[in-house]
1. Can you spot which of P, Q the value 113 was calculated from, given it is volume of the Cα convex hull per residue in Å³?
2. Kindly point out which one of P, Q the value 7.4 was derived from, the read-out being distance in nm of label points 7 Å out along Cα→Cβ at positions 30 and 142.
3. Please compute relative contact order in percent (Cα under 8 Å, 6 or more apart) for structures P, Q and give me the label with the greatest value.
4. State the single structure among P, Q that was used to calculate helix-only ellipticity at 222 nm (-39500 (n - 2.57) for each DSSP H run of 4 or more, over all residues; to 500), giving -8500.
Structure P
Amino acid sequence: MNLKNYIPIVDNFPKPGISFLDITGILESPEAFRHCVNMLSNWAEDSTSIVAIESRGFPFAGAVAKELKLPLILVRKQGKLPRDTHSISYDTEYSTDTIEINKNAIVGKRPFIIDDLLATGGTLMATANLIRNNFKYLESVSAATIINLKFLPGEKLLLDNNVLYQNIVDYD
């Protein structure tokens, strides 16, 4: 299946000069969505939890967690989770951001992080560090995205920091 057919490119969104890859086309196609969920589920089958990054990682991660009968752990922007949280701040391309995870999250020994797109790797690496810094009994941290922007350094950043990474669609 050529998933690029389901990913429209929206020019000048969210700001001028940005070409936004819109994964909602995948979500609108039951066949394309099922294809992604199947691939992610195969990669995550030995995991102990599914960690979803806000917000476009949520639908994919939710479906994978249901498929594999694993806990779904949410990573959200600061102030969006109602219970006690662990947090980490990190630099983005344009600013500094903070994400959080519930302190009582049951990530297990092999969490599997899911997001929609990998660019510079900042958010995904921060999520991996958030987990590593606060859940000390880990064996590994794995991650997957639907899209990888191969021309940006995200994949190298993850691999250099021992995050096992896979993706479905490459954009060179």
Structure Q
Amino acid sequence: MKKRGDKSPHAFPLRKKSRGQMKLSFNMIFSLILIVVFLGFGIFAITKFLGMQKATQILNFKTNLQEDVDEIWRSSKGSQEISYTLPSSIKEVCFVDFSKTIREEYGDLTRVNNGFENLAFFPVGSGDGNDATKINHINLEQITLERNPYCVQVKKGKVSMTLSKNYGDALVLIS
């Protein structure tokens, strides 16, 4: 029989093991909770950063397109093929005359019309709130003469179009 003062490793084995297991268990649970919190915060931050990148790409597209249209518009004659980068969620860039009948497959575009837009991203919602804008100095009537809306496909995040203006034209054509 063991004495109470005995320092051997087998003295009161149940009591020591259960206390050690409880401390290890609490530390392990606390560590796992911290890992989950840090991973959650990291995923949240990355998602917000990617969303900001998408909004920046869309804003750059709108600004650069308007600048390029203005440059051609100010000249007496010109033609320029341009290419822009857009988020991969955007499948088409559409020039829309909302005062005319819109092709059935693009009927959703009417949801982004606030009365002044002439450019919209398709599918609707792919621009995360930046789905439509107005581009000044374009000949929308001529652009949408045969197809309304006139849409340009976005391939692998790139969209290419040609801006042109002939002598005597007041506005820029996009094709």
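Only the coordinates and a few stated rules stand behind these numbers; no lab work does. These numbers come from a predicted model, not from an experiment. Cβ atoms are built from the backbone, for glycine too; each structure is taken alone.
1. It traces back to P.
2. Q
3. Details: P: 17; Q: 25.
Going through P, Q one by one, relative contact order in percent (Cα under 8 Å, 6 or more apart) peaks for structure Q.
4. It traces back to P.
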